[in-house]
Structure formats: C-alpha cells, structure tokens
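Right after this note come the structures.
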Structure 1
Amino acid sequence: MKYEKLLSPLDLGFTTLKNRVLMGSMHTMLEEIPGGHERAAQFYAERARGQVALIVTGGIAPNEQGVVATGAAKLSEESEIHSHKLITNAVHNEGGKICLQILHTGRYAYHQGCVAPSAIKAPINMMTPRALSSEEVETTIEDFVNCADLAQQAGYDGVEVMGSEGYLINQFLVTRTNKRTDMWGGEYKNRMRFPIEIVKRIREKVGKEFIIIYRLSLLDLVEEGSTWEEVVMLAKEIEAAGATIINSGIGWHEARVPTIGTIVPRGGFAWITKRLMGEVDIPLITTNRINMPEIGEQVLKEGCADMVSMARPFLADSDIVLKAMEDRSDEINTCIACNQACLDHTFTMQVCSCIVNPRACHETILNFDLTKVNKSIAVVGAGPAGLAAATLCAERGHKVTLFEMSSEIGGQFNMAKKIPGKEDYAETIRYYGKMIEKHSVDLRLNTKITVEMLSSGNYDEVIISSGVNPRKLDFEGINHSKVLDYFDVLSKGKPVGKKVAIVGAGGIGFDMAEFLSHEGESMSLNVEAYMKEWGVDMSYENRGAFTVPNNTPSPREIYLLKRSKGKHGKGLGKTTGWIHRASLVKKKVIMLSMVEYLKVDDSGFHIRVGEDVQLLDVDNVIICAGQESRDDLSTQLREKGINVHVIGGALNSKELDAKRAIKEASYLAAKL
C-alpha cells in the first residue's frame, strides 16, 4: 500500500478509526445562516463519503458568552439538538464519524458580553473582557459539560475541547492573560485546573464510549506563554482526566508568527508534536500545512504523530482520502493555503468556500451534473479561469477545445508559483493538467486564436478567458531601458539590478518585492530556516517558544511606491496581509506613499513625495500598477451570432483575482 501508515486503522479501544486522517475544525459560517444546517449536513456528508476517518465541526459555543460574535453558533439548549441531528445523521449515513468542537472564545469574542480569566484586552479585539467570578468559572465548566451532553444526544461521536489558539481555556493557562489570585490563578497547578476539570467532568457525564479530543496548545508563540514542561504536565493530566486523543494547537491568534499561510513549510509544525510523542499513551494528532497524502504519510513514518489533521485541504477536495486509497493523488485539487475564500470569508462574516473549489460549502447550490445536451465548446486561454471552465465542461460531457497562445497552461499562476512562499500554486497547475487528460480536453498550446478560427469551428459556445496584460503607465521615460513590468521579470526572466523601485503596492507589487528581496532557497522549503526567520524557538528554552526573529537582509535595495495615501497592502487578504507586510519590513523594503512619478532617465527615477522631489538612484523601475483586460474577440464573435461568454481577467481586470475567475468559470460550466 502506497500510504501504509496514513491509511492504517487507529484503535481507540471502544471504537476504531478507519484511517489516520482527521478533518480539522473550520468556521464555515454555515451554522449561522438560514437553512445552514441542511447545507452543513451536505458539506460534511460529502467529506465522510470521501473516507476521512473523523470530522470535527467548526467551533460551537457552550453558552452565549463564548460565541464568536452575536448570533454565532452555540449548543446550550435541548431545542438546538434537532438541527445538529441533520448533520450527524448525514455523516453516519455515509459511514463517517463526527465530533463537535466546543469553543469558548473568551477575550477573542466580538461582542459586548465577552469574558476572560482577567479583564485584559486582546491586541486583535476592540472589546475589553469582563473577568469571570469564581462562581462563573464553575458555571462555565458546567456549560462545557452540558454542551458535550447535548452533542451526545444529537448523535455526535465525540467532542473536541478547544484548549488552544488563545481562546478561553488557553487564556486560563498562562500569566499573560490570567492574573487571578483565587483557585483558578497563581501557580500553574491552579491555572491548569480549568481545562482538567472540563475534561474530567465531561468524561463523567458522557461515559467511556465517547470520543473526547483535547486541542492542546503545544506552541503559544507569544510572550509569557507556557513552558515545555507545563505543556507536558498538562498533556499528562488531560490524559488522566479522560481524553481519548490530544490534538496539536499551534500559535495564538495574536501571535506574530504565520502558522497556516502558504508561506509556512508543508508539515512545518510536525516537529513539536513529535516532541510530545511518548509523554502520553493516548494518540497524538499533528496539524498545520499537511495538504497532501504524501506529507501525511511522511510525518507519520517519521514518528511525529499517530494521526494527521487536514482542515482547509478538505475544502479544496472532499475526496483526498479516497483518492489516496485508489492511488490517485495526482487527481487531488490541492489546498494552496491562500486563505482568500476560507479564513478571509469567515473573518468578514461570509460563508466559507475555497479559491480552487468554489463548490466547497455550496454543495446544495453548485453541482456539475452530466449534461443532457452535448455541446462543442471552445475555451480561449488556459489560465485559472479557462482551465476551470474547460475541465468542468468536459467533466459534464461536453466536447471541449482549449486554446492557449503560450507553451504551457497556468496563466498568472506560472508567475505566482515563482514567488517565495507561493510554491504550492504549482499544484493547481498540476491538478488541471491531470483533469485535461482525464476528461479528454483537446488542448492546443502555442496557438494564437483568431475570430476566423472560432467562427469556422462550428462551436456551440465560446468562452473567452484570455486573461490580462500589464497596465501601461504614462510618464516621461516610461520606455527607458531601466523600466520593466512584472511580466518581463516573472515570465520572461529579464535581469534586475541591485537597486529597484517597484511602482504599485497592490498584490502584484508585494509579490514582486517578495521575489526580489529573497536569495537562495525559499524559507517555505526549509523548516529550520523558517522558524529562525519568524522567531520560533525550536529548543523551547523560552516561554511560548517565542524568540527574536532572525531577519535575513534583502540582496537588493528595494523601494515599494504607491500614489495613494495610507498603509501599503491595505487591499491584501484580511488574514494574510499582515504576513506580507511583516515580511517586507524584515527585508527593510522602503515603502513610500503619495508618490508622484516624474520621470526615468539614466540617473534613476525622479519622484515627488509631498513637496519633496527625490531622485532614486535605481538600476530598474518595475511597473506593477495593475492590469488591463485582454479581450479582442468577444465583440466580433457576437456580431457573427456566436454564443460568447467572457470570464476572469478578460471580463474584469481589477487585481489578479483567481478566486473570482475560478468561481465565474465554475458557475458558467454548471449551466452550459
């Protein structure tokens, strides 16, 4: 068997998991919308059908104080059981197992009633929590127990007690957030009493044959976090209290260390779970950036854990485990950890989805059924939009011809994959290449398409997905030899000097700055280098394994310029923008705003910042000021009476938005 460890069963004593893959908890927002439990049921059922061993739901609060935000999901009353039975029945009908995650957000709650061990405001929240009284601590423990009891009545196979990521339980554990002087504060044996009592009392209530996962923070990654000795002590006490499994928690939400973005090395935090192996006798789960069966198999074979957790990868592809079982891992639509349609949606109160799989969390809305009328379809452009349209139309049974003017598929993703930290974008190209082969798409590379070719091809439908061109700017010296655009650098490989000015501070400008400020191996491919760069103490000599970052200087002097005022990268992803800004600060990239571009000449780049005229003595000026739609076909084709659809960058060139492009392609393919 190719994935011998990953696909082997795990005996929990009273029940057996059919393999070593957990679908980790994610906030999908489905439980918060009308009819959302029905949609959640289909979402989870599809993953159970894909043979994942155990599913954990998104965080469900045990009381009103613990909800993520006003109106967010909770389970505290019997009247709420019925909705959850829709989910458990759907999963069990597919032969799966599912646990409910009990999450009390504590000081991370976005509502006026937030509570915490002490009244200390979180740096990522505008609310200041109220400190729980001693009596309220006892009540909160009982609320956890009640939630677990209701989950059992609703048919869940177990619960996961969320004790990490800086939420309420984690807040009790460390002096950073616990300044109490009663029996729940002070020395560590008092601070850890809260989670121990929760697990012990849940076990007493639910009996022996009910899974209790405890999510334990192995790395707080904040100052005044737990020591390694405290982590081990808590793990042993949690086992003694009755936990079935311990799951790894990595980093508080307020930590300034990226833990799940695409910049993080694959399996990059498995080493800390390995350090806990042997300290307890119950199974351990490792997590974060395990996005393919090969990575899961590797970390299990290296003895890092007994089980692996994948969360967002199951948004990208519901059949990861099934495809591994059938030796079809090359058909997996890999999670690229971009966060654009999952976490960014959640933090802006939108239903979660996936950039490479818009069907995620929309299983009752978007489907690709076999067509009843077979059509001949031409797709122009093999970037993300064209690839999605072509392969999904072909999957439905249409005859599809895909034209691409270059020598390879992938479009803008071929540039994105060259950015340090975005290597996984190559996986999406690999996936679509396999889908082209599997669904017999007629791919024609190095083909410059014309109106005559399309109008004489007897196509029932033509899809224009020809993408974008770099936007041209108009200032003196724009045609100077010093001036390049992002396509020149990333696609054509034109050389760039040691002093560079980048015009445009959107996503393209930031990517260009990342590309030019790195030298040698990407840190995303080297775990130890990554941990040093971001200040993770792998020796765990410091509390929270937090240390001073080791900033590697940029090999170039880089200016990142923009015309507008305000901070750079304001339009970047909500959950990843800070990572990109911090990375460039580490590289000492000089960021200037409210810049007027005057001229480029042999002496450099002349600019005005406010009233100050400056000369930047640079070797190159790289234009990353957006893009323009590349569509010179659709109007003429419509005039000839041909059914034409324009999608992706060809339709709207605002930013490089693969999320929108693939979504448009998917919905179009579903209806053609």
Structure 2
Amino acid sequence: MPASLFSALSGMTANQQWIDIIGNNLANANTPGYKVSRATFASTFSQTLRFPSGPTGNLGGTNPTQIGLGVRLAGTDRFFSQGGLTTTGRIFDLALEGKGFFALTDGNQRFYTRVGTFGLDADRNLVDQRTGMLVLDPTGSAVNVDTEALFPPSATANMELKGNLPAVVTGPLAEVLTGTKGLEEGFAASLTSSGSGPFSVTAGATYTMEVVVSGGAPKLVTLTDTDGDGQFTTDEVVAALDALDDVHATNVSGQVQLETDRTGEDVSLKINAGSPNDLANVINIATTLVNGSQSLNLDADLNTLPANVIDYVDGDEIDIVGVDTDGSTVTGTFTYGASNDGTTIQELGDFIDSLFSDAVVSFNNSGQLVVTAQTPGEADLLLTITDDGAATGETNWTEYAVSVTTDGTAPDTVVSSTEVYDKAGVAHTVTLTFERQADLTWNVAASIPTEDGTVLQGGSDDPITGLNFDEDGAPQGLGSVDATLSISFTGQSNAQSVSLDLGTDGKFDGLTQFGSQTSAYISHQDGYGDGELANINVNSDGTIDGFYTNGQSRSLGSIGVATFANEEGLFAEGENLYSESANSGSAALSSGAVQSAGAVVGGSLEDSNVDTAEQFVRLIQAQRGFQANARVITTQDQILAEVANLI
C-alpha cells in the first residue's frame, strides 16, 4: 500500500514541476529573445515481484512481474527555434536571423544573448543596455564606435564625363559671300543673210523691215533704191542696219551679219517682215527669234560679260571696295589693259583676292564670285565692284553683286560645371567648355574663378584637343588624347592633376556625338570635403557603417556572432543571458552570415518563440495529471481507513 502513495506523490510533484515550466514559458511569452522550455519525464525504479524465466522442456518462459514506483522529472529542454522579428527602427536594436548569439563581457566572464538591446555609453563603447556589459566584435574585443571623428577630405583626381555632343554643325562656320550671277563669257544674238549682195530690187522702190532686240519696241529699217539701178549693195544694207541702236551690222564676205550689242542668254534678236516691200525677204535673212548665249571661260575678256554695256579701253579703272573679316577696309583699283592689271575675268578675280588678308576670292563652277573667310566665326565681309566715273567702259556690276550665303558663326560650344576639391577639402567650381573646331573635332578647356587659382594645363590657352567621333557617334582615337588637367589652387603649394574619363573608343559608355540635342555633363568626380557623421547602419555581417555629410561611408566597427556545437547545452544565467557549459562546447566568434552564424538584422528585436496555444494544451495535461495522482492518494487513504476500522 505505501508504494501507491509514494508513486502518486511523485506524479503530483512531476506534474507540478511541469506546470512550473509551462508557467515560466507563458510568463515570458512577450520577452524578446526568450526560448521556450519543455519538461521530459522518466519512470523511477520498479518493484520486482517475479523475475523472468526462459522456456525449459515442455514449459514455456514467463515474463517478469514488476510494479512501478512513480515518476521523476528527467530533464528540461530549451528550443532555439527562430522567433519572429519586430521592427523597432532603433539603430542598435539588433536581432539574429539564424543561429548564434551576441557575445558580451563583464570584464571577467563572457555571456551570450539573442537580445540585441544595445547602445553607446559615455566612452562610445557598444554595451548591452540591460546589464551594461560590453559587446564583443569577431575578434573578441570590445566594440568602440567613434562617432566624433570627421571623415578626412580627398582631393579630386578623376572626373567622368557622359552625355551627347551635337552632331549637327552650326559652328564654327566661315562666312561666305556668293555672287548673284556667274561672270561668264557672253555671245551676242546673231542673224546672217543666206544670200550675198548685191540684192536685186525694183528700181526706185522703198523696202522696210523691223528689228526687235530683247523683246523691246520694234526698230524700223527703211532702204530706198535712190539711184534707180535696181539693186542694194551689202554695204548699203549694213549701213542701214548699223544705224539702229542696240545692234550692229557687218559685211561678211558679201553676207549681211546682224548682232546685238549686248551679249548673253538674256539677249534676243528677231526680224519682222516689212510691208509692202519686205527687205528681209530681199536679203534672205531669217525671221525666227534667236538668243544670245554664254559659257564659263574665266580667260574671256571683261568686255564679253553679258552685263558689259560699253567696252573698256586701256586705262579704264574699276573700283573695288570691301571689308575684311577683322572689320578692316579693303580698297583697290583695277586698271584695264594688257600692260596694266589685266583684261580677263580671272585677272580681275585674282586682283580682288590680293586685296583681302583673311579671305579667299575665287570662282565656283558657275563662274560666281565667292568670297570665303579664312577664319571661322562671325564676320562682316563685304565686296562691291563699280566702274570709275572717268572710265570709258561700263558694266552693270550690280548683276554680279555678292551677298552672304553662309553666315559666319562662332564655334558650337557645350558647357558643364562641377565642384572639385583640393587637398584641404575646399570646393572649387571647375567649368569645362567643349568647342567644335573647323575640322569638326572638339577641344575641351577648363576654367576656374580667378580667385580660386589657375589652370596650368587644359585651360583656354592650352586646351585638350583632338576629341573625335566616328560615323556612329562613338569616340575614336582617345588613346592619343592627353585628357589631363593641371590646376594650381590658391593656398596649395603644388599643382593638382585631374584626369578626365571621356569614354572608350568605339563604345557609348562616355561622350557620344549623335544627332540629338546637347546633354554632355560631368557625371562624377571622386573628390570630397571633410564630413561629419550623419547616420549609422548595421549590416547583415555585423559591420557598423557610418555615413557622413560628404557622401562617404566607412566601417566604424563590427559585431561578433558566437556559435556553439550544442547551443541547447548553454547555461541560462537570467536576463536573457547564457554562459558556456561543459556540454555546450566553446564559443566560435565570427562575423554575421558566415557559415552557420545567422545574419544580423538592424533596427529589430527577436520575439519570444513561445506558442501560447500549445502551452495552454500542455497546462491542461499537467493539471489533469496532477488531479489523477491526487485521486490515487485519496483512494489509498480511504482503503487505509477501512483497514483501521477492521480492529
């Protein structure tokens, strides 16, 4: 009988201990980093009433007869499964996603925890705010975060350029003047009689015909046989025609040749029949319209120009007045004559060319005068040709007047600026000016404010030259371009070199030259001034990164993560702390997210992994177990009472 009492007592004790464990789990359901525990039970020694026997002869074997003597708490297990993560937004609230523990020390002993409620103390040591223990890095040293030191400046050494330089050329362009018409050799409109004189007519009769020159009013020609011999000689007809304005006649081997005084394709000649006696029929000359002609012949005499009104004679002067590209006045007098300045179109052009110092005067394929500035850019080129008032000859030079056909324009330019830093971290504005050259390559010149210093190399007096592009718009020949600036900043004893990264030959990773609009810019420079700490971030490997006001960052320390061969063997010290035990194995410190070590999650805390619903189910089990064992004691007590009543 006593055995049942002690068995029930052990059952009540074991279930009470289980309730204690469950109660502790529920109490810590909201404790950050808490790991749930469970109870494991084992039966105690048994009372053997009969030992087992094996089979012999005709008898079989028998099993042992034993009565258990109760239960005991065999052990408690802790489950280190991952708890949920709650974001706090606080920089040094840290959690681990995966295995491992943060390592702490009180100066004598190390402790380990899953709860990273850390912060900085007065000496900028990273400490556990609950206990004041120092947080250890992967080497086992205390983590000290220097939040006061400035980030030192760095001088600019490289600048990277990207974007587009326009392919459409709007400058530099040389100013060009072009004549309205070509200075061509002109030929008169001409008619020649098919018959030769003398020409038979009615004795004493009068004959007429009309001559129309260039569509003007008809000119009446009248010829009478005054001597009554019944004929007109060739010279008589020539004399009658030669007396008309705008034409002249010639006896050519007995034939009458009639030509216009003016020449060129704009001149025409037409004979209208006379009445009642037609002179045109007498001399047998065509009455169809004929035109003059002209052709390019720069060696032709000036008197053959279609615009020539009166032929020049030796000594006639033609005045040349103009303006050169630099605004200086151009003047000269061309004297007509073989022994003077010349008589031909080409000689006049050569004379005019000699008067300009920065422009070339030539003739194009149409014979037009072309004045081309030698220096690209805006210009005030001018050229005027007039006959001297005392000259015998006369040409309507306004027909050949030159005017601007291409405006001189300044070079195409693209400007981009950025701040660069000297060795002391002082910012200076550097402006890069891209300028298209006459050969369509680009120059790059740097400039800085006068008070900031001087550009020794790569400035306007010594630009970077030869930046060229292929037909696809990609740069080419960059290997031969010395893209280096040398700048002497005020207050700095030595000049500072800055390399320009213009891109890669044949690729579009830097500057390009497409048909689109300008977009070239300085995309990056590697210098910076000094900076103050602006923000801190903890990475997954435990590295503490500091971000500074100058845009730079650097590591301010690192948080270690400890792992164990048997983390369930750790000894709980309270305050969510653990220490090594004989069965946990030694701590292995490393960075986060390395091998078995979990990743560090900044701005978060790990929740308890207690499943409340499961714990309530276990609590019901423990309660029922306790009640059942209590009922055994009650029953045994009643039996003992009955035994006592037997007396």
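Every number in this text was worked out from the coordinates using simple rules, so none of it is lab data. What you see is a predicted model, and the numbers here were worked out from it, not measured in a lab. Cβ atoms are built from the backbone, for glycine too; each structure is taken alone.
Results, tabulated for the structure shown:
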quantity: Structure from which -4500 was derived, helix-only ellipticity at 222 nm (-39500 (n - 2.57) for each DSSP H run of 4 or more, over all residues; to 500), options 1, 2; calculated: 2
quantity: Structures 1, 2, by mean projected area of the Cα convex hull in nm², for residues 232-591 alone: label with the highest value; calculated: 2
quantity: Origin of the derived value 124, 34, 17 (semi-axes √(5λ) of the Cα gyration tensor in Å; candidates 1, 2); calculated: 2
quantity: Read-out relative contact order in percent (Cα under 8 Å, 6 or more apart), computed value 12, structure in 1, 2; calculated: 1
quantity: Structure with the greatest value (metric distance in nm of label points 7 Å out along Cα→Cβ at positions 280 and 576, set 1, 2); calculated: 2
